[in-house]
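Every number in this text was worked out from the coordinates using simple rules, so none of it is lab data. In this text the structure is predicted, and so the values were computed from the model without any measurement. Cβ atoms are built from the backbone, for glycine too; each structure is taken alone.
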Structure I
Amino acid sequence: MSVAAQPVPIQAQGAPFRVMPGFKLSLGFTIFYLALIVLIPLSAVFLKTFTMSWEAFWGAVTSERVVASYRLSFGASLIAAAINVVFGGILAWVLVRYTFPGKRIIDALVDLPFALPTAVAGITLTALYSSNGWFGKFIEGTLGLKVAFTPVGVVVALTFIGLPFVVRTVQPVLEDAERELEEAAASLGASALQTFVRVVFPTILPSLLTGFALAFARATGEYGSVIFIAGNMPMVSEITPLFIITKLEQYDYAGATAIAVVMLVASFLMLLSINLLQAWTRGKSRKT
């Protein structure tokens, strides 16, 4: 006796196909989790700040000492992110395009700032770059440049913690890049520099910008690895996150959240501008 085959339901034409069922439930859980982890804490910062009058808020965020900390935090973060774009891009290129002994070890060491506790990184950098440290003794004796307990030390610490962001965003793009385009450019008479500028660089530019934005955003809020090597001298080497901690220790919660709002808005505008620049770059690349 034959058994009739059961009809297989056919998806309606135009209906979206989803691999996992329960889309509405999954979306609701995702929004709830995002609100619990990100939106509610950020909203609390703004709500606490709104308890202040405009005069009190402006006075808290524009005092001379706070402005000096802004200048150091954002300035050092920009410098460190720019340094990481250059040397992180070179490191990613070497790891992708060349084979040499110890390559896997170097590739693993790139992620060390991710795994290393920030306080340990700060203590280590301070020991290395202090006046009697291995590097600091040489730099101060040869170049006359003091690193530890100065703004230069802040840049060094922020460069250390931001390097993996650039390397790990550029590396997969270089791995997926089509070598045939470089070979075609070379066969048409392009020099190595022309090939890099006109073929390779436009391909990795969006990832470089992404790495720059991630390194900058990470550096602006960095605390643990900076406080040891910075020296924390007011008006000289005091970063904004440390000033926020100082406000909290003084039970000035509204003043701390006011400064945090300024940092948050500045970081958001920076990330937004980088994302818009990336979109423009991708659109230009497609047209090309």
Structure II
Amino acid sequence: MQIIAKVVSHEISRKDLERELACGGTEEQALKRLIDRCLLLEKADQLAFSVSDDEFEIALMQLLDEDEPFGLPTGLLQDMDAQEMETLIRRNIIIRKYVANLYPANKTISEAELKELYQEQIESFRCEEMVRCSHILIKGEDALKRLTAIRAQIHSAEDFIDLCASYSECPSHKCCGDLGYFARGKLFTEIDEVAFSLQPGEISMPFESSEGAHILMLTDRRCKCLIPFEDIKESLDADLQQMEREYFLKRHLAELYKEFYSQILIFDDALK
């Protein structure tokens, strides 16, 4: 096994680096993530953090339910032997316990702090104007001609729904042609132009896009507005806790790099 780095008492192998690279980023970024984890693990070991059999079993069962355990493609996980898997799981649990001990979960954040964040980022809490439409889609060379004949039969929302179920070639015909809510730029430009020109309940004349020929019926419109603080307070709390946790961990890792600077060894020859 080729060792490419050593962090105090923990070794990082070429295989570890290749596995970490599968999670994304450059070789330098992958190596830094591995060194970060080794530093946290070293401090956790010094403080005698351990993993009980029950904790290991629970973590193993949770891991088996994940599509990409440890963020790794399934194929790479299958290449691990049982001992490698157990070591990786136990180390992850120890690191999580150590970090949780440093920065407790569900730290109380005052409403004043949340309001300050809300005011600082208020522009990002403005909800775009959105419309909700149903449509009838016809495809093919004579799509516009066929759809024009269908449009002549539509005199009400009930007519639209009935003919949508019978003629529309979009899968949405199973739910009355409903396209859901969308803002400008989310669908075809041609659809935007028609959809945002309609009033609720109004049914358009046939028009074309690269997808085919359409008839739209506007079912609802939501005007651009500011999301109230009370409606977003809980998600702000979660976001701020995550931001503070990440900042705290980044600062703590910088301290660990200083503390163990002389014991972080990277073997350049092994990286070539």
Item checked: Computed 62 for percent of Cα pairs over 27 Å apart - originating structure among I, II -> II
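Comparing Kirkwood radius over Cα pairs in Å, for residues 86-157 alone across structures I, II, which is largest? Provide the component values of the computation, followed by the final result.
Working: I: 14.0; II: 19.4.
The structure with the largest value is II.
Out of I, II, which has the highest value for volume of the Cα convex hull per residue in Å³, for residues 126-181 alone?
Working: I: 122; II: 101.
When volume of the Cα convex hull per residue in Å³, for residues 126-181 alone is calculated for I, II, structure I comes out on top.
Please compute FRET efficiency 1/(1 + (r/R0)^6) of positions 222 and 262 (r between Cβ atoms, R0 = 35 Å, to 0.05) for structures I, II and give me the label with the greatest value.
Numbers: I: 1.00; II: 0.05.
Evaluating FRET efficiency 1/(1 + (r/R0)^6) of positions 222 and 262 (r between Cβ atoms, R0 = 35 Å, to 0.05) on every structure, the highest lands on I.
Tell me which of I, II gives 0.10 when you compute FRET efficiency 1/(1 + (r/R0)^6) of positions 102 and 174 (r between Cβ atoms, R0 = 35 Å, to 0.05).
On the way: I: 0.95; II: 0.10.
Computed on structure II.
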Note to self: Using relative contact order in percent (Cα under 8 Å, 6 or more apart) for the comparison, can you identify which of I, II gives the largest number?
What the structure shows: I
Check: If helix-only ellipticity at 222 nm (-39500 (n - 2.57) for each DSSP H run of 4 or more, over all residues; to 500) is computed to be -16000, which of I, II is the source?
Finding: II
